[in-house]
1. Name the one structure among 1, 2 that log10 I(q)/I(0) by the Debye sum over Cα atoms at q = 0.10 Å⁻¹ of -0.65 was derived from.
2. Supply the structure label, taken from 1, 2, corresponding to Rg and Dmax of the Cα atoms in Å, for residues 129-192 alone with the calculated value 16.1, 46.
3. A value of -25000 was derived for helix-only ellipticity at 222 nm (-39500 (n - 2.57) for each DSSP H run of 4 or more, over all residues; to 500); which structure in 1, 2 was it taken from?
4. 1, 2: which one has distance in nm of label points 7 Å out along Cα→Cβ at positions 137 and 153, as calculated, at 2.6?
5. Who wins on FRET efficiency 1/(1 + (r/R0)^6) of positions 73 and 225 (r between Cβ atoms, R0 = 41 Å, to 0.05) among 1, 2, i.e. which is largest?
6. Who wins on distance in nm of label points 7 Å out along Cα→Cβ at positions 17 and 145 among 1, 2, i.e. which is largest?
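Just so you know, all these numbers are worked out from the coordinates, no wet-lab data involved. The model shown is predicted, which means the values in this text are computed figures rather than measured ones. Cβ atoms are built from the backbone, for glycine too; each structure is taken alone.
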Structure 1
Amino acid sequence: MMSERMASRGVAGTGLHYRRQFWLLVIGLVHAYLIWHGDILVAYALCGLLLYPLRKLGARALLWIGGCAVAFVVPFWLLAGLSIPYWPEADRLELLAEWAPPQEVLDSEIAAFRGGLGEQLSVRAPIALTLQMSAFLGLFVWRAGGLMLVGMGLYKLGVLAAARSATFYRRMAVIGIGAGLPLAVAGAWYKLDQGFAFETVMFQGALFNYVGSVGVFLGYLALVMLMVHMWTPRCEQA
């Protein structure tokens with residue numbers, strides 16, 4: 001949207017976009033290392049930097065590429081989960097220790113977060129760095145980046161501008177939430193049934209919500225557009 005507005009005024013928006021992404025990255029890094037290591041802004045900024053050149057693709061190309069990027073994680077995680085029994089024992093024990101750390105490790109981490117900034121960074125920095133590197137390459141670039149492309153495609157099709165009919169959005173809401181929410185609930189039940197065992201829950205167990213949340217997101221989007229449809233005539237009359 002920003003690029004289109006800048007172009008309509010005869011001004012290149014590329015520099016502005018990269019400056020905005022740079023400052024988003026800075027804010028994300030400050031947040032990740034000084035406040036909370038589970039920050040997502042760094043991933044958003046990196047995806048924004050990487051995907052900007054694709055903005056000129058057609059709507060359907062954006063939807064296909066974005067959808068494939070999001071879907072890529074599904075077989076990758078499924079195979080990763082199924083392969084756990086064949087991992088070297090040392091690797092499995094290391095993963096188990098991270099999944100369910102012993103109480104002394106938990107007590108040490110709690111004490112560090114209750115201490116000064118230096119003590120907090122000793123725990124927070126390694127986690128944040130892992131999320132910004134391996135987790136970004138294994139999940140965020142595909143999930144966040146793919147959904148950004150999907151959003152760009154939907155914008156070009158007019159879906160995000162309430163340009164489609166109310167019937168279109170009602171169907172979109174019913175299908176998205178109707179398919180996505182039960183899948184997410186099934187994922188929660190599966191994790192409880194498995195006792196949150198890392199062998200079944202860490203990878204394949206997470207796929208229920210990973211897939212279901214996409215449907216719910218599309219359903220919520222449709223509901224917002226329906227609200228716009230409802231309020232637009234009132235705004236015009238006012």
Structure 2
Amino acid sequence: MKRFKADLHMHTVLSPCGSLEMSPVVIVNKALERGLDIIGITDHNSTRQCAEVYKVGKQKGITVICGAEVTTKEEVHCLTFFENFEKLELFQKYLDEHLPIILNDVEKFGYQVWVDEAEEIVGQEERLLISALDQSIDEVEQKVRELNGLFIPAHIFRPSFSVYSQLGFMPFDITPDAIGMSARVVVDEQIKKYPELKQYTVLRSSDAHFPEQIGTHYSIIEMEEANFEELRKALHQQGGRKVIELK
């Protein structure tokens with residue numbers, strides 16, 4: 001087995017709360033500088049910047065796992081990832097169908113553009129990406145399962161936009177591939193308090209919105225190779241693959 005340093009939660013220039021510096025080239029270069037092997041691209045309710053980050057990552061030798069951070073109807077943030085661009089495109093259609101028509105206020109929330117490798121603007125999302133979808137957490141998970149993706153409730157103890165802030169419990173009708181916990185959370189203490197969480201693999205990531213935040217928190221994952229299927233096995237502790245350390 002090999003050990004890989006993974007930061008699976010970061011935003012690009014596309015997220016309204018993301019810095020305009022968070023272009024594909026900047027993200028990949030900073031990730032390499034921080035010694036990351038795997039990064040996850042998780043813009044709010046959109047996958048449209050993923051392809052360019054993946055392209056740059058492939059050129060420079062870093063694995064890019066593509067997806068989105070979805071805001072459910074309950075205002076719970078969940079990370080979603082997909083194994084190829086065909087499935088990513090199908091999920092984007094789902095997001096487009098269920099994101100409400102609330103226009104973005106650039107002055108209030110920030111720009112929502114996606115860019116190419118040369119940092120030229122390719123497109124702009126008019127609807128506010130930080131809005132909640134009209135889909136519940138179990139409906140979002142169901143769609144992710146249809147597309148054979150990964151479903152990971154994010155920062156589950158954050159004071160807002162988390163499973164425990166919005167619902168007060170982990171729903172019994174969802175089956176996450178892992179759960180995210182922020183750096184300030186002591187994992188053992190929370191699992192002792194909420195024993196239902198013992199069954200899940202815990203991930204830690206930076207939730208970076210600015211270049212300097214990339215790789216400040218990460219997970220060390222033991223698996224054969226840095227790819228989507230190996231990551232799935234590690235999250236389910238299959239064949240000796242597992243998350244071995246959180247930073």
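1. The correct label is 1.
2. 1
3. Label of the originating structure: 1.
4. 1
5. 1
6. Largest value of distance in nm of label points 7 Å out along Cα→Cβ at positions 17 and 145: 2.
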